[in-house]
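Dropping the structures in below, format is structure tokens.
Taken together, the values in this text are just the output of simple stated rules run on the coordinates, not laboratory data. As the structure is a prediction and not an experimental result, all values here were calculated from the model.
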Structure 1
Amino acid sequence: MGKKKNFKVLSLVCLFICVLAWVPNIVFQVPSQLWMLTFVVSPIGVVFTALMKKRWLIVANTLMFLSFFLFMFAGYFVSYLTDGKL
């Protein structure tokens, strides 16, 4: 029981680090390269989560791994909708 709790804590920490890595870019509009940390930390979180078989954490860490591509898609989509006049 102790191992699963440790894996859950480590997975949540990985998810939290990935979310915090986006804060400078999204919230403060300051160009920061911390978002690249998501490509390293998120797969580690997926591995820890897979060891304890929590699907919602697997999905959350996978979404954080894909977050750069999701943000790029959202940005291009908004630009397309507004004819590039933002």
Structure 2
Amino acid sequence: MSAGEDGRDAQLQKELADCVMSSSWIFCLSGVALSIPLGIKHKSYLPLVYLGIGGTLLDMVNGYVKCNKQRTALKSYQDAVKGDYPPPD
């Protein structure tokens, strides 16, 4: 039986995508919101650039850490389907 036949692979991928997408905006939005008054005060776009990029990077790290359980479940399932080791309980 391949990974697509039982739908478990698609379900695990959807759970991982939902987890990553639900945590991918908080720091970026905070950085942009904080940069607006700083940009106005210094009459520059640099705070927007730096805090927007910094917030995006924090969102990526947060999504990686927060969704590690889903990523591990997907990887173990895919390895089990390939026959690398038996599936977890």
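A value of 1.10 for Rg/Rh (Cα atoms, Kirkwood Rh), calculated from one of 1, 2, originates in structure 1.
Have a look at 1, 2 and say which one yields 36 for relative contact order in percent (Cα under 8 Å, 6 or more apart), as calculated. Structure 2 accounts for this read-out.
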